[in-house]
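Below you'll find a set of structures to go through.
Rule-based calculations on the coordinates, nothing more; no lab input. The structure displayed is predicted, hence computed values, not measured ones. Cβ atoms are built from the backbone, for glycine too; each structure is taken alone.
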Structure 1
Amino acid sequence: MHVLAGLVRPDAGELALGGDSVDVARWSPRAALRAGVAMVHQHSALVPAMTVPENLFFGGPRTGAIFRPARERSRAEALARRFGLEVPLGARVDTLSVGQRQRAEILRALDRGARVLILDEPTAALTPGETVALFPALRRLAEAGRAVIFISHKLAEIEGLADRVSVLRRGRLEGTVSARETSGAELGKMMLGRDLPPLVRATRPRVEASDAAFALRGLEAPGVREASRLRGLDLELAFGEIVGVAGIDGNGQRELEEVLVGVRRPTAGRILVAGRAVAPGVRSLRAAGVAHLSGERERGGLVPGMTITENLALKGSYDDRRFFRGGLWRRSAALATALESVRRFGIEPPDPARDVGTLSGGNAQKVAVARELGSGARVLIACNPTRGLDVGSARFVHEQVLALRAAGGAVLLISTELDEVLGLSDRAVALVRGRFVALPQGADAAAIGAVLLGGANCEAAA
């Protein structure tokens with residue numbers, strides 16, 4: 001897709017649009033834009049310091065004209081209403097949640113009147129209702145003669161939207177099939193090269209413990225916006241339990257994650273681990289046995305430019321005597337641990353000296369899993385842990401989370417993927433405008449989506 005969008009020049013082969021061959025030696029992002037190719041990237045390509053209307057104008061077909069804020073905002077509002085993509089247009093992009101940034105990316109692509117629209121995981125941060133609202137717009141684009149390339153790991157979405165499905169594996173085309181004549185199981189096998197058995201959830205283990213593994217008491221913290229401010233959160237996790245937190249990005253997920261891993265200071269409340277209050281802070285929480293797995297690997301998980309070995313030792317700082325003694329890094333011990341992690345977790349390529357930034361999303365997440373679960377932690381804060389991962393990599397992460405639960409650990413799963421929350425959790429709550437609310441028992445996805453949007457009568461979670 002980067003070749004088609006002009007971001008990467010191919011080594012060989014041909015590229016054609018509308019039946020006409022393209023000179024790949026001169027193909028560029030500007031040439032692609034002029035030819036009507038627009039791409040919505042999985043990771044935001046918006047300018048963080050600009051508002052959404054400014055981003056729609058910047059680099060677009062109207063660049064060079066005078067920017068008129070009121071007119072451009074009116075255009076953006078009309079486009080957002082037309083496609084049902086709500087975005088706070090007056091806010092800078094760097095204050096938006098992941099889901100809001102993604103919706104802004106879709107608006108920008110549609111604003112440029114793309115003949116070929118490439119969508120890379122566009123529904124990753126959308127609720128079921130928002131996803132359902134997006135699909136008719138994509139179908140209308142296809143009916144109007146535009147080509148829509150929809151990249152997704154959600155097989156049900158592919159089956160429900162696509163006319164044809166092409167499967168890539170290890171850089172090769174495995175095949176192209178009719179969406180109406182295939183099944184999720186067949187597509188999964190093409191993607192993995194093998195059958196994917198059902199995920200096995202063992203019976204919840206009985207762990208004798210007098211105190212909760214992890215607890216929040218009246219937790220409050222400032223938010224990027226008023227809607228994301230944390231308001232008096234109370235929650236308990238038992239050993240051997242997975243508690244899910246469902247919600248739409250922008251309702252306090254980032255703030256909750258940052259407080260629970262020690263990078264945002266709460267203004268009130270306490271965090272308890274095994275019955276003992278823990279002072280806020282990264283070092284104190286990790287010392288208490290709290291691990292953190294983030295779906296935003298570049299922001300809160302790994303450091304591109306550093307090797308697998310260095311990333312595995314990264315959070316040890318000077319407290320982990322496996323890797324540091326007297327302030328000095330024990331390189332040989334770190335390498336030995338990295339070799340074992342590469343073998344145990346199946347990291348590809350199996351080279352501890354490999355720059356983690358060159359790994360696929362699935363293998364990069366395996367490095368993060370190896371580091372967090374290899375620390376001996378009994379509590380895991382997992383935030384969108386499978387975001388952007390293929391079916392096989394997502395299954396791997398889910399299996400590791402369930403293995404920690406089976407071993408008596410506690411997991412707080414904060415995810416915008418409703419299916420993930422409902423499929424893994426022993427019990428779940430919703431996070432709506434910075435508050436925990438109960439999810440209705442036995443409700444379908446539409447009813448739960450209404451709660452997440454704040455459109456249902458919500459009771460405080462117990």
Structure 2
Amino acid sequence: MSNYIGIRHEDKYVMERRAPLTPKHVKRLIEHQKLDFIVQTSQKRIFKDEEYIQAGALVENDLKKCNVILGVKEMPMDFFESEKTYVFFSHVIKGQSYNMPMLKRMMELKCNLIDYERIVDEQNKRLIFFGKYAGLAGMINSLWSLGLRWKSFGINTPFLELKQAHLYNSLREAKDAISLVGQLIAENGLPKELQPLVIGFTGYGNVSLGAQEICGLLPVKEISTEKLLELKNRAALPDNIIFKVVFKEKHISEHKDNIEFDLYDYYRNPQNYVSKFEQYIPHLTVLMNCMYWDARYPRIITKEYLKKLYSNGNPKLTVIGDITCDPDGSIECTHHGTEIEDPIFVYNPITDKYTMGYEGEGLLDMAVDILPSELPRDSSDGFADALSNFIKPIVFADYDLPTADLDLPKSLKKALILHKGELTPEFEYLEKYLNL
């Protein structure tokens with residue numbers, strides 16, 4: 001089998017324009033590590049076919065000659081070939097039912113599967129990620145959504161100057177636009193009925209840091225969760241300041257038995273914890289949901305709570321930027337991830353109905369499932385900076401050896417979900433999901 005490395009075109013979403021390696025990175029790998037690339041032709045990828053050709057790669061309609069194939073999102077079942085190595089975000093590690101048929105097919109064909117999400121260091125910190133760009137794009141979209149939502153209430157603000165993230169030519173252009181909005185707010189303030197404008201962030205990882213980076217372009221003052229609860233009692237707040245609050249796990253959940261919060265225990269025994277986040281929700285204008293969640297943990301916002309909140313009239317909470325985007329998950333009213341072409345909806349807690357767009361009764365939810373693709377050039381470049389270091393060991397590993405003997409760095413071994421079609425020891429738990 002050849003040592004060609006394939007870069008697959010992305011077809012899961014219409015607006016998915018990212019690439020795992022950019023022409024710049026391909027050129028470096030060809031020149032410095034003597035690797036060979038075939039790039040599957042694409043009319044929508046942010047990097048043109050000609051850019052890859054100039055970098056020294058071949059551009060072809062298929063990747064039949066390639067032994068290792070890189071992608072971003074899930075690949076269709078009829079794409080896989082026997083005994084090849086595939087590297088992409090497989091979205092199977094939570095036992096996601098919609099991707100179990102794909103995993104079964106890869107097992108039948110004795111494929112190797114490496115998942116970017118599980119390429120981690122000794123502290124289980126991810127080494128290759130788009131997360132920061134999800135935060136950057138998610139915050140841009142949420143501020144844009146906020147302007148539109150207030151417009152539907154008949155209130156004009158400087159946020160109306162903003163566009164959805166993908167309509168900017170670059171991250172730099174988007175940041176310049178938000179900085180200008182920040183300047184307008186600092187100089188002219190915001191309408192009294194919107195004050196105090198408070199933006200809350202759940203989590204403190206790469207996603208949250210990206211979102212906070214954009215928020216930091218506005219005239220922001222960070223406050224504690226305790227100060228947040230006191231804001232309503234303060235008179236004569238300045239009209240040209242936006243308040244920011246970062247929520248950690250201890251602010252969101254508490255032990256059922258009123259035991260002091262212990263982060264280590266929380267992650268080991270999440271079943272013993274319940275949400276205490278409801279106390280903060282009435283004080284927030286925007287909630288940016290940026291933290292990891294799965295079904296073992298308490299929800300951050302439930303539909304039941306939103307119904308109670310809205311039964312007393314329209315609350316302060318206006319926009320949720322659900323970057324985490326787990327359908328029916330930590331933000332229960334996020335019933336599905338949205339697409340870039342139709343990114344926002346309004347959820348009515350009283351009727352439990354959804355309306356796409358920014359008008360209607362209820363709460364606006366921005367839940368784009370592939371946010372980094374709204375900044376495709378910047379996010380691909382950052383991702384490829386990290387991925388480039390792993391390409392050579394992936395390509396030259398002898399996958400005929402037993403799993404324990406594979407000559408792969410530890411971080412890549414941790415990410416090897418399938419080896420010759422078999423679940424590796426760390427991922428044997430997925431067997432129970434395959435048989436459902």
Exercise. Out of 1, 2, which structure matches 3.3 when distance in nm of label points 7 Å out along Cα→Cβ at positions 109 and 405 is calculated?
Worked result: 1
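Relative contact order in percent (Cα under 8 Å, 6 or more apart) computed as 15: which structure among 1, 2?
On the way: 1: 15; 2: 19.
The value was obtained from structure 1.
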